[in-house]
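Just below sit the structures, each encoded as structure tokens.
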Structure 1
Amino acid sequence: MATTTKPFDNYTVQIRGGTEGRIALLLCYQGASYVGRIAFYEDGTELVPDYLFHPGTQEEVRIIMPMKRFGAVMSIVRNEKPLALYIDVDRGPGAATIGHGHLITSEREPVGEEEGTP
């Protein structure tokens, strides 16, 4: 299975009113280049699989999550770096390929870094 990793260093957030469909969207950028997104849907909604969107030469990671994960994702985005969107896929000939997406820290973190030094 092939993998695609898209580092990002800035983001925007959109939160939609109402209770149907996508409720929030985290758009991820590396510099000025859009690299992917995490879409959040109402808890209990049947979610579509994550996928790599690749029309032409462009590639973007699209991750789908329930709204209950929004707080955890935003905490990671606000407090950790470097970050990346990661997906494992078997890339097909169409414009999108289903896979398993992840929001990842792209370097190892020291244990207890927030605890200070002894």
Structure 2
Amino acid sequence: MTEQAEPAFWRMVAGFFAGPFAWAVHQQGNYMLVPVSCHERMMFLPMVTLATAAIALIGGSFSYGAWRRLGPPGGGGNPERNNHRFLVGLSLLMTALFVFAILMQGAATLILSSCQR
């Protein structure tokens, strides 16, 4: 079996940074678009939710590709490879956490009207 090359560092941490970034954009976008959504009577907020969840999932897909490229965990093999697996696993968990947060906050926009005070 041949040794696979290490994935690029940015692929390993893409999910780690894309999830929080997408959540922050989701928060700010929702706050900025509430008055517009109320005035125009249009549901902009679910669109922001879907777009930011997609951003987080794209970052997570890069991390998942790095996870697959690293291969199965080695029992006492290369410690640097094990550190990379930990970093990629953490990136995938961060992606899942922030996608869940984005979708739960987005679900509220489907139930509550933008014009409620």
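Rule-based calculations on the coordinates, nothing more; no lab input. Quantities reported herein were computed from a predicted structural model and do not represent experimental measurements. Cβ atoms are built from the backbone, for glycine too; each structure is taken alone.
Observations
- For the structures shown (1, 2), mean projected area of the Cα convex hull in nm² is largest in 1.
- Per relative contact order in percent (Cα under 8 Å, 6 or more apart), the highest-valued of structures 1, 2: 2
- Answer label among 1, 2 for the case where mean count of other Cβ atoms within 10 Å over residues 55-62, calculated from the coordinates, equals 21.1: 2
- Top of 1, 2 by FRET efficiency 1/(1 + (r/R0)^6) of positions 47 and 71 (r between Cβ atoms, R0 = 25 Å, to 0.05), largest first: 1
- Among 1, 2, structure where helix-only ellipticity at 222 nm (-39500 (n - 2.57) for each DSSP H run of 4 or more, over all residues; to 500) as derived comes to -28000: 2
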